[in-house]
Structures are given as structure tokens and as C-alpha cells.
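Novice: Read through the structures below before going on.
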Structure 1
Amino acid sequence: MIPLHDYRPSRTFPVVTVALIILNLLVFLFEGYLGTQGTVLNNGQPWHERGYPPPGLNPTSYRTHLLSRGSPWLYPLSREDYFIIQYGLIPVEFLSGTDLPPTIPFPIWITLFTSMFLHGGLLHVLGNMLYLWIFGDNVEDAMGHIKFLIFYLACGVAAAFTQMAITPHSAVPQIGASGAIAGVLAAYFMLFPYARVLTLIPIFFFIRLIAIPAVFFLGFWFIFQVISGAGALGSESGVAWFAHIGGFVAGGMLVFLFRRRGVPVVLWESIRRRW
């Protein structure tokens, strides 16, 4: 299911939502530029000493390098991958408090935030920005600009810690705005559950456009993340499913704290009245 737009206009211009989208797209364009700038050598020895294949190498390439070069040794990375490994959130680095090559000129905890603005491909960034554009404006309207920004970053941090709790020994960079955006989806789910979302649904060779209440669209989205995350346990998945889950749960709880005074949490009020 692909959301196209919702039917709930915001009362104010979503300054922060638009700024986040522009910043994410600019960083992605910079990544693409770096991808045209050749390669750079990275030192894999510190990773080898800790028993991890250096980021950017799969286990087969890692073993080949060890047999042919020994340790210490250097290996090539594209400048784009070098940048992503620098500023992506790598659990084994973050949790040990050790910044391994390629290092950054900031404390390692900064990667909690820089990783939110990196993406691994065009579909990755466009998909995230589509969801942020559709659901972010109303949530920003319900919280105010500054509180929405803090909420967005807090959900991203909660998402990162959730994924690290599942894969604490991973040397694969966690990147993307998905965890933070999952928090935005949860806030929309709680605040505007009955708002309709125009959704593109492919059914075999046919495409249907259906207006679905947000409570069903976003509820299905969350259940899909949980099922996918459970299926990926014990494997090195390319998707941080538990970051999505952690961000969504954080957003659903933090919305009570960050909403403007007088803005009702509609789903909670509906459940409370029923019971």
C-alpha cells in the first residue's frame, strides 16, 4: 500500500516538515556526488582486532583480504560508502564508545542524529519523504514547530536504541529517517485516527485507489513491521525493522507530552469512552 495524500489540511505551514525533507534530499544528493569521486583507503586493522569484518566488506571479501594482505591492511571504499560509515550509527562502535576508522571529528554519540539524514538509495529516501510529507504537517500543526522538531529527533533516538538492543554487535551502519518518521506516524495514528488517507493498492495486475481511515492504514503498517521484524530476528537484515517498531512505540507515548494544550489524543479518548 502506498499513501498518496490525506484529506486533512493543516492550519499552519509545516515549516519543520518541509525543512526536514529538504535537508534529507540535500544530504542524499551530496551522497550521490561523493559516489562519483572515486575511492579512498580505510584502515581495517582496528576492526579485525575486535573480530569484526570492516564495514563495506562482506564476510567473503573480508576473508579474501586477510589471506592476501594479512593485518594491518588497507582496503578501498567509495567516498560515498566512506561518508555513510563515518556518519552512520554503527552499534558495535556506539555501544563500546570507540570510534573506529573511518572516524569522525565529533563525539561518537553525534551519529545518533547524523544517521537520521543518510539514506541507502533513491527509493529509500523518496519513500521516507513521502510518508513525512503526508503525515508530518498535521502532527507539526498539533505540536507546534519547535516541539515537533524535538519530538521527531527523540523518536529517531528511541528507534536507534531499539535497533541497537536487537543487534548490539552489528558493524552495519544504521541509516535513514524511518525510525523518526515512524514516531510521526504513531502521533498521527493517535491524534487523527479517522482521517482518510488516499492509498494506492496494487491487486495482481490492477491498481485501486481507496480512501482508508488512518487507524487502519497505520495499524496495518505497524503490524507489518512487527511481523517482518520477528521474521528477521537472528539474521543480518538490510532493513532496521525494530527501529521502525521502536520509533512508532515512542511516538505513540510521546504524543501525550508534545501535543499542544487542548489538542485531544482522539484514539485514546475513543478507547477510554468505550471502556
Structure 2
Amino acid sequence: MTRHEFKAMGTWFEVHAHRHPDACESFVAACEARFSRFLPSSELSRLNADPEARRSLGREMADVLSAAAEMRDRTGGLVDIGVGSAMKAWGYDRPFVSGVGRSDLPGHVPPPTWSVSGRSVEFAPGVTLDLGGIAKGWTADQLVERDIASIASAGGDLRSVDPGLVVEVVGGSTQVDLPVGIGALATSSTQRRTWRAAGRQVNHIIDPRTMEPTASPIVTATVVAETAVEAEAGAKAVLLLGADGLAWASDQAWIRQAIAFWDDGSVFATKVRAAA
């Protein structure tokens, strides 16, 4: 087993590989070429630029959009990839390392109306998709499910088949060890990507209810679930729900555990639910 780290999809990947590390990098590079909103030639960029109401999808893109639609349903619309237009409008219109920001506040941004059916997707006018965390989670899941790696982490969106895996989660000055084992973990945070818009500090977590960056009192949320796609969606929903986030997570049978770090330094968690 080989441990390997590399940069891709705007973050760091860490894999414990069954095969040669090049197999991991090649697979992730293909995913980035397909799902990135920053590459003009990517399938996602072509979909967003297509003037037709109904767009055709490749198999992998259809898989990711179907997963995104399911996570949107499970979270009551809180986790929605249709916020791409808002992300750009608020200034996150280029890779984050290039610097983002704007001097004024954006105007009206259309709500995230889109639907997927089989190998096609439809957008409402003005809507663009941002696959973001869903694509990273899906990529980590696929690395493990295709037996390329036993553990795969895409910037913290992690999938594992190691029954003994425990992950250290840090929020401020607090450290918590979460048992993951055969399962997945993901973290959503308002502290990783922040910038200024009209003098206001904003972040990359767009609330689809307002189409604005969230002002949640939870600054970091982590969820353990069966897949990285589920963990990523669960963590983002907990963060967006703020004071109601952990109560919501406790009611979701697909969430094994959730932990929230608040802006006042306090930390709260749900009880651990056994894996199905």
C-alpha cells in the first residue's frame, strides 16, 4: 500500500493506493477535466455555456448530477449545485489562488432551478452549476469503489475501507477524533475561502434560500456517513442550518455523526449512530 499526495481540483488529494500512484492522479485529472467550472474545455463549462434548455450528459456527469439531485432532496434544497451564478456574482469567478473579490454587491441572482433526467439536464435561464464539493466527494468515492485506493481524501472529503480509521478534526483550538472506519467523512467551513465584497467579508458557502454567502454561526461542520458525497452534503446542510443543524442531523438516518464548531469557540456533536 502506497501513501501519495498530489494537488488537483483546487485542493490536495491524499490516497492510500492499491495501484501505482499514477493511476490515482490520472483518474482525478480526468475528473477535473470533466467537472471543473474553471476550465473552459470541461464538460461542466460546456454545459453552463450551452444556450439550449435541455443539455445532454456524459455517463459520469449524469452520475454526479443524479447524486447532486438526491442530496438536494435529502437536505430539503439546502445543498444545491445550481448556485454557480451566485458564486460568480459574489466574486468567486476564478480559481481561488488567483484572488477573488469585488468592490460592489451583486444584483438579483436567479434561484437555482434545474432538473436531471437520465442523461440530460435542464436549467432555468441564468442558472449555472457549480459541482464543487459534490464532485470532490464523488471522486473520492470512485477511487475507493473502483479499488484504486483504500483511503481517498479530496481536500478532506474522505472515503475509506479501513475499519480502523480514525480522523482528527480540528476547529479553532479544539481537536476531536472521529471514528470513520468503513465509511466517509467531510467537513464544510466558512473559514477556508473568504474574500471581500463591497467591504464585507464573505465566503464560498452560498445559501440557496438567499443566493448569498451564509452568515451561519457554525463556522465548521463535519459529518460521518457511508459515502463522501453524503458526508459532504450533510456537513454543508448542518452549517447552513446553523442553530438547527445538529437537530436536523440527528433525524437523518444516513448521517452517522455530526459535529459543529461555533463562532464563539463552543463545540457540539450528535450521538454516534451505528453503520447500517
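Novice: Suppose you compute helix-only ellipticity at 222 nm (-39500 (n - 2.57) for each DSSP H run of 4 or more, over all residues; to 500) for every structure in 1, 2: which one lands on -18500?
Specialist: 1
Novice: Output the label of whichever structure in 1, 2 has the greatest value of Kirkwood radius over Cα pairs in Å, for residues 89-160 alone.
Specialist: Checked 1, 2; max of Kirkwood radius over Cα pairs in Å, for residues 89-160 alone sits with 2.
Novice: Moving on. For Cα Rg over 2.2 N^0.38 Å, which of the structures 1, 2 scores highest?
Specialist: 1
Novice: If you rank structures 1, 2 by relative contact order in percent (Cα under 8 Å, 6 or more apart), which sits at the top with the largest value?
Specialist: 1
Only the coordinates and a few stated rules stand behind these numbers; no lab work does. Keep in mind that this is a model prediction, so the values were computed, not measured.
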